Structures are given as C-alpha cells and as structure tokens.
Structure I
Amino acid sequence: SGNPGDGNPMDPQFKSMLLGDSEQGTVVPMFDSMRIGKGPRQPYSEFIKLPTGWHYMKKANGDEVGLRPLNPEYVKTGKIKLVWNGPKPTAPVQLVVQGSGDYKTAVFDLASGKEIEVPAAQYSVIFGRLLSGKGPRAQTAALYQGNSKPFTVEPGKVFELKMGGPFVLQFVRRGDENSSIDATKILVAESSGCVMGEWHGISLACEVLAAKEADGKGQKVVGKFVRFTDPELVNKAAAKHSTLGLQAACFPMPDNYRDGELVLAVKPGAPGMKLALFIKKHPFFGPMQSPWQ
C-alpha cells in the first residue's frame, strides 16, 4: 500500500501479470523490510525475536510503533530449515514464508538455509528471488506459491522445508491437430509446487516436441520459442498485450513472430499426438522438460 509497517503482505492485493494470467493477474505479496539491530535486512514481521525474547510489534498512529512482549507459556516456537535441491544458481537469495490465522503477520526469510526460529503455526511460501551475476549482467527470476501446500511448524521441533529440483516446465495446450501454445502461460515449477516467472536477463527459450505416446518415443521437434532480441518486436508484443507492456520480453517469443499475440501455432502431425516443451540446457536449471499433454 506504500505505508511502512503494513503487517499482512497480501492485504494490498497487488497483482502480477507474469504468472500465467496476463489478463486478470495473480495476487502476489508486497512487503516492507526491516533490520533488527545490526542484523541483515529481512521482511517486515509483527512477530520479532529480540535479545529479551519474542515480541509483538504493531504500527500505531503516525510514526509510533507499539511493542509488547509475548508470554512464552502461550506463544510456543519451533524452527524451519530450507533444504534446497539444485545447482547453486537456482538457490533463492530470498525465500519468504508467511504464517496463517493469528500469525498471518509473522513473516520470515529462510534463504540462509539455517534453522530459523518462528512461532509454532501453519506457514506457506509466498515469495522467493533467484539471482545470478551482478550489475547489467544480472539474471533474475521470482518464485511464488503456485500449487505448493501449507506446512505446520510444531513447538520445539524443526521442520525441513524441501524445495528445488526436479524442475519442470509448465504450459497450456489448446487444440489437437491444430494446436497452439501461449508463451505468457509458460512457467517453471519446482518440486514442492511453487512456480517461477518474471524472468529478466534470461529466457525460457524452448523446443516443442511431439510424440504418439506420453513415453516420448519417436519424438520430433514441431516448433520452438526463442528469446526476444529485437526491440521492435518487443514493442509490437507490448502493444498487443497492454497489461504486460514491455514486460512481454520476460516471456519467450514464438519462432518467426512478427506481431500480434505471443501464441505459437503447432501442427503435431496427427490426431491425438502428445506435446511437451524441452530445454536442452537452461542457464539456471540445466536440462528441463514439461509433462506430456
């Protein structure tokens, strides 16, 4: 909302158009940051641990902030440890979880991979950030909840949050003999169900494979997506996708695209053929494929 100290990062109802629904958008978090003493920057949370114990912090009128100690007899804590499976570039530099119910304003960053103490409650992954390189060569992507499930942190116990590989491509197929694939619906999913999008400095350029059966035997390439390299084509895509604007370049471009929607027409070769997307060597994830459809 633009006001420092907003407790619930999902309250502003901010939407991203880059997560598979470029028309209506997908609600994503928008949170503030804070530091405790000389500690690292972290997401703003109304539940914080100070040297004197756990406290509840609430923004009052104006610049005033109220702070109340929490009774350890009633507010039990556990720990969360992120266990990430995948090459180093895929490990998030930020991985944020949010509590639910009475703890919906409890927000914590798990990216360090260390055991992070939190109030015992149910949590969900709401945001992550991937980063490789620096300055103008930086390659980034964002991670969101997708189909991942909430998890429960029990008092006095450590919950291992397992995420990462295997990574798979996701896409939406339309039609049979005359199929089409919308580039704005292509995403990457990790093993827990979170999805990654908002690609900058990196592309999901991929081939479209066709096969008679879902085992992929006898597969052949029937189309491909490439990365945007021509700014004029980006402008044409932006003109057609007004909700995306120049962020249309975050998606792969249908091969031989000239203007209009970012949709690739595909002829599999016969009725009932299966389609899949394939990347031989993605800079972050290495070889990657979608399930057959």
Structure II
Amino acid sequence: MRSRYVIPVTAAFLTAASPFLALIPVIGYLLQIVTALAVMMAVVEQRVWYVIGGFIVAIILGSLVLGSIKPVSYLLPELCRDIIAPLLAGVAINQGRRAGVAFIVASLAIAVAMLWYYIQTADIMAAGFTKFADMAEKAIVSTFQAQGYGIETINGARDKIEMGLRMVNHLTPGMLIMSGMIQVFIALILIEWYYLRRDSYFPGFGSFLYWKIPEYLLYIFGVALIVRLAFDGYNRMIADNILLILSIVYCVTGLSFMEHLLRKLRMPMFLKVVFYIGMLITGLAGFILAAVIGLFDSFFDFRKTKAHTLG
C-alpha cells in the first residue's frame, strides 16, 4: 500500500469501528483520541471521503450490532462527538485557521452532540445514580455497623456520598462535553507535533508559555455566574456546567501564565517542581487559583500575548 493511503485508510477503519471503542474500558478512550487524530489528518491530507465512508459504515454497523442496547438516537450523538467534531476541526485547519479556532469549532459541535445525548439519557443516568447510591448506602451501613461506628457517623458518611453523587449527576453534561473536548485537544497537539517533526507548516497552538483564551469568554463566564447565583433548577444546572467547562479551560491558561512567570524569574527546576507539587497538594484551592489567574489574564493580557490567543 502506498504510504499516502496509510492515514486515510486508518481513519476510515477507526471511524467505522468507533461505535465499539467506547465499550473498551480505558483503552477505548485512548483509541477515540487516535481516531480523532486520524480523522483530522485525513481531512488535512484532502482525504475527507474516507472519513465520510467510515462514518456511514459506523452508522450501519452500530445499528446492526448494537441496536438492541444502543438505539441509533444514542449512537448518532456519540459519532458526532468522535467523528464529526474532529472532521470540522480538520476543515477549519484546511481553511487556514489556527488550532485554537479549530478547537473551538470542534468544541461547539461536541457540546451540541453531548447535550443531544444527555437530553435523551438523563432519566436513565439519574436512575443509575440512584441505584448506585442505594448500593453504596447499604455497603456503608453494613461496614460501619460491623466496625462499631455510631449512627451519627453512619448518617454523615451516607450524606456525603449522596451529596457527591448528586453533584456528579448535576455536572454530567459538562463532564460529557469536557471528555470530548479533551480528545480533540490532545489530537490537535499530536497532529501539530507530527507535522512540525516533518518540517511542515501547521497552524498550531504555539508555545504553552503564551496560551490564553479569547476575552469574550469572560462575558459568558460572567453571565453564567449571575444565572448560577440568581436562579434554581435547570437554569442553575446549565450555568454550573458552563462554569465547570470554562473554569477548567481557565485553569490550563492560568498554569501557562504561571510557567511563563517562573521562567521569566529564572526559577531553578527544583523550586519549580516544589511549586507545582504544592499546587497539587492544595487541591481545589490550587485549581481555583490557577483558574482565577487565567480568567484575569484573558482580560488584562498581562503577557501581551494577543497574537497567541487560543481562538
């Protein structure tokens, strides 16, 4: 087989197999990243019809083999996340857009697909969380009683687990979207590395030291925060999921700012390692600090890096 067909044929094969990848724990997620990478590369190499052919085969195979456990209405949003989103990212790159713009385009497609999926499966997932909570509660009660703990301790542990599961259920849409965004993001990093290693031009993300996100996302963050504080029910749920996604993105760009500052201060590697370990140890506080720094940097542009904005 001629080498120029290796990428599109691989993309077609992985695309056709994509309905089954999610059934493989851990490795399946890694293969989904490889699929996103292959799809983007096939589009960049002007072999988009291989991807479209694989997409059609994936719908047919998924419907025939998984139809009894996964209706087509569930399958299509997953295929849109795994195939259509990276395809759109590849199209954006082909049009001369930077990787940041391609990432935003793909992320919007993923958000639409995962919301479509969540709307259909919300009741099923809620029932699953309820069943898991009941199982966890019985296990905790029996274990704590066997170890001689009092009723107050048992009730406290039960309440914490129920609160945690409610939070997970509440933030499920955001986590579904972030999962797809991470796949595309890693694929874009890998495709940039691949083409730069071959001395080919690729409009990538650029140096991590200068990563920042568009200023306009700050206004979306602000509106979501106001809705979160002023409303309840589904409005708060939507706001919380938007805040979750944006806070993670701001955290990444905040870490970029920190790394830029540490290098500017010429901090020794040992002290940098100690600093980042300290960030990890602080947990949520460290995450919030990095996110706040990223948020303010997106508006004030402390590093004067508008040319490097991710999008």
Can you tell which of I, II yields 0.60 when FRET efficiency 1/(1 + (r/R0)^6) of positions 124 and 228 (r between Cβ atoms, R0 = 35 Å, to 0.05) is derived from it?
I
Looking at structures I, II, which one was distance in nm of label points 7 Å out along Cα→Cβ at positions 60 and 284 calculated from, given that it came out as 4.3?
I
When distance in nm of label points 7 Å out along Cα→Cβ at positions 20 and 100 is calculated for structures I, II, the one with the largest value is II
A value of 71 was derived for volume of the Cα convex hull per residue in Å³, for residues 108-171 alone; which structure in I, II was it taken from?
II
Winner on FRET efficiency 1/(1 + (r/R0)^6) of positions 92 and 260 (r between Cβ atoms, R0 = 30 Å, to 0.05) once structures I, II are ranked, highest first
II
For which of I, II does distance in nm of label points 7 Å out along Cα→Cβ at positions 132 and 180, calculated from the coordinates, equal 3.3?
I
If helix-only ellipticity at 222 nm (-39500 (n - 2.57) for each DSSP H run of 4 or more, over all residues; to 500) comes out at -27000 when worked out from the coordinates, which of I, II was used?
II
Computed 11.1 for mean count of other Cβ atoms within 10 Å over residues 36-43 - originating structure among I, II
I
One of I, II was used to calculate mean projected area of the Cα convex hull in nm², giving 17.6; which?
I
Using distance in nm of label points 7 Å out along Cα→Cβ at positions 148 and 276 for the comparison, can you identify which of I, II gives the largest number?
II
When FRET efficiency 1/(1 + (r/R0)^6) of positions 52 and 188 (r between Cβ atoms, R0 = 25 Å, to 0.05) is computed for each of I, II, the largest belongs to
II
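Bear in mind that the values in this text are calculations on the coordinates, not laboratory data. Quick caveat: nothing in here was measured; it's all calculated off a predicted structure. Cβ atoms are built from the backbone, for glycine too; each structure is taken alone.
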